[in-house]
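Just so it is clear, none of the values below were taken in a lab; they were calculated from the coordinates. All figures in this text were calculated on a predicted structure; none of them were measured in a lab. Cβ atoms are built from the backbone, for glycine too; each structure is taken alone.
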Structure I
Amino acid sequence: MCSKPPSALSPQPSALIKLAIIIVSWNTRELLRRAIITAQESLASSDIRYELVVVDNASQDGTPAMLQVEFSTVRLIEAGSNLGFAGGNNLALRALLEAEPPPEYLLLLNPDTETIGAAIPILVRFLDTHLDVAVVGPQLRYPDGSVQSSRRRFPDRGVFFFESTPLETYLPQNRWARRYRMDDLPADHEQDVDWLMGAALLVRSAAIRRAGLLDQGFVMYSEELEWQQRIRRSGVRGQGSEQDFPSAANRIVYLPAAKIIHHEGQSSDQAPARRYAQFHQSRLRYVRMTLGPPHALGLWVFLLLAYGTELVLEAAKWLAGHKRALRAQRVRVYGVFLRALLRGPNRT
């Protein structure tokens with residue numbers, strides 16, 4: 001069914017609904033179809049009562065019509081504009097958490113995912129039996145079956161310079177990036193982590209009510225880091241009675257027994273230059289929030305110098321006739337990013 005406009009959204013009754021799955025989509029109709037089908041298949045043999053909610057961020061590819069025709073049981077919320085990952089999820093979270101009673105668990109699922117087997121019931125049962133856990137996430141896999149990095153430690157200062165920047169290109173095994181991505185621990189073992197990538201996150205509704213919604217100041221990227229940091233800090237680990245644990249839970253757990261395919265980047269590759277700029281602008285905002293304006297200024301200067309150098313190098317390679325199509329694309333991407341960056345370190 002199609003929802004009312006966002007301004008008129010009202011809580012929907014969710015009696016006995018244990019799980020709500022939220023998928024935020026923007027021009028990902030074909031990917032979204034597969035995400036919905038595999039999520040439904042994952043739950044088909046379980047006794048878990050669930051609701052599936054799709055927030056459409058003003059897609060132009062016929063997504064709402066496809067949902068209304070092919071998935072009549074899916075609740076559709078049309079955002080009216082592109083609210084990004086945080087804004088789209090918050091639109092659904094508000095409506096779901098205001099329901100009486102609200103779902104016990106909320107699964108934030110990317111539209112470019114395919115659930116493997118009973119992954120969703122495995123995640124749900126884990127929260128059922130681990131009352132001090134606030135967030136649990138699956139092992140993410142690439143379509144070829146290889147493991148996708150999704151476990152993270154909270155970043156230290158070096159991460160912002162050596163991970164996902166030109167320095168990592170030249171020093172791919174640097175200690176800051178490896179520690180940040182938890183490369184020192186096996187990916188096939190259940191483990192506590194600081195935070196998990198946001199492609200598939202099962203979260204207790206009690207933890208969300210305690211910590212708050214996603215920060216919509218992050219249009220894309222870093223929002224799940226900041227959110228899980230709040231969830232970790234707002235819980236009281238190891239205190240209170242057993243009944244208190246769901247509201248005080250703050251552990252975040254990586255559970256490789258549950259596996260989900262993630263077509264990484266497919267839902268955001270439609271505008272690569274903008275995505276590139278948003279990634280680093282979100283990082284600047286996170287650094288400013290957590291480390292302070294002087295650190296954000298230092299990172300801003302570094303990014304200007306690093307990517308300015310890369311732009312010059314790519315332009316020189318283009319002039320030399322080396323893989324000109326690739327060089328032209330990189331020059332465009334770096335150019336858009338640098339123009340956005342030149343607005344200043346506080347324009348996020």
Structure II
Amino acid sequence: MRTWVMIIAASVSLALQSAQGAVGYSITHWYNRIGHGLRIQTNHYTIYTTIADPDLLDKAARLMEAAHQAYNQLLPYPVEPRTRSVIYLFSNRQQWEAFILDFAGTQAQTLLKITNGAVCHNGTCIAYDIGKDQTLSALAHEGWHQFTSRHFALRLPSWLDEGMAMTFEAFRQTQDGFVFCPSANSYRLQAVGRFLSNGFGMDLSELLASSPGEVLATDQSEQVQALYARWFCLVMFLQDRYQHGLQRSLHDAFLGRWQLTGPLAIVAADRNIPRTTAWNRIVGPWLFGYYIADDTKTVQQELSRYCLQLASGKPHLGPGLAICKEATTP
């Protein structure tokens with residue numbers, strides 16, 4: 001086993017050394033009760049992994065550095081954390097489940113219902129291999145949740161948090177690093193078309209007030225997929241047509257400037273208090289009305305047309321949409 005670990009470590013090290021611009025990493029052995037593996041340290045991440053695929057590990061390390069830069073580009077000024085974000089990346093779901101049971105305490109059974117390969121819990125990203133491209137997409141998605149939980153003064157309502165996370169799922173690799181392309185997210189775009197054709201409407205009031213936990217609690221996997229697909233379309237729409245308001249909402253969440261009071265403000269600021277469905281139902285619509293538009297009827301009509309065009313594969317994308325968010329590995 002030790003020989004295997006040494007071979008993989010050498011292979012990953014060689015891949016990282018050959019990657020243009022890759023700096024600030026180290027690779028050591030990681031011994032744990034689940035399975036021997038590696039600890040990969042980049043400038044901003046520590047990745048503990050039992051995966052034996054050097055190419056996947058190389059891409060994961062460089063993708064997350066690029067993602068960190070892309071997340072930062074959404075802020076009024078970049079953050080430079082004093083400590084690295086932690087990712088656990090397991091080779092299979094069995095290892096992932098064993099770790100979740102040890103790590104998540106009373107929340108473990110809820111987290112075990114997740115089937116998309118990754119979750120962020122208490123600021124730590126925990127993932128397993130579901131295929132190279134899908135694993136990388138899941139890491140970039142959960143990396144957004146991890147980034148906001150560590151660096152935003154206020155937590156985001158579900159529609160904005162999940163919608164933004166999905167804009168990092170699609171990317172292309174270039175000579176200089178990775179470029180994030182939300183409009184190339186075929187998985188979500190196909191889901192938008194499928195659910196719209198199956199009668200799931202773009203009810204803005206519903207989308208702004210919904211929580212994934214409400215649907216997960218009833219084991220309605222199709223309902224969860226439909227909700228996420230429509231959240232993705234909503235945030236794509238806002239990036240395209242209401243970019244300034246969307247940007248202001250994120251900046252003020254980062255800086256702690258939302259005009260909330262009482263229990264709503266306390267839950268927004270204290271990550272130790274669960275984000276409840278009741279909080280989502282109030283803050284989700286309020287945030288939209290305050291930063292985006294208070295005339296939801298007009299926006300509702302625009303949104304419905306936009307999502308139908310997006311699902312048809314012939315969207316009229318405006319200049320506000322960042323089709324590909326440039327982010328290179330520093």
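A few remarks follow.
- Among I, II, which structure scores highest (criterion: FRET efficiency 1/(1 + (r/R0)^6) of positions 80 and 160 (r between Cβ atoms, R0 = 35 Å, to 0.05)): II
- Read-out helix-only ellipticity at 222 nm (-39500 (n - 2.57) for each DSSP H run of 4 or more, over all residues; to 500), computed value -13000, structure in I, II: I
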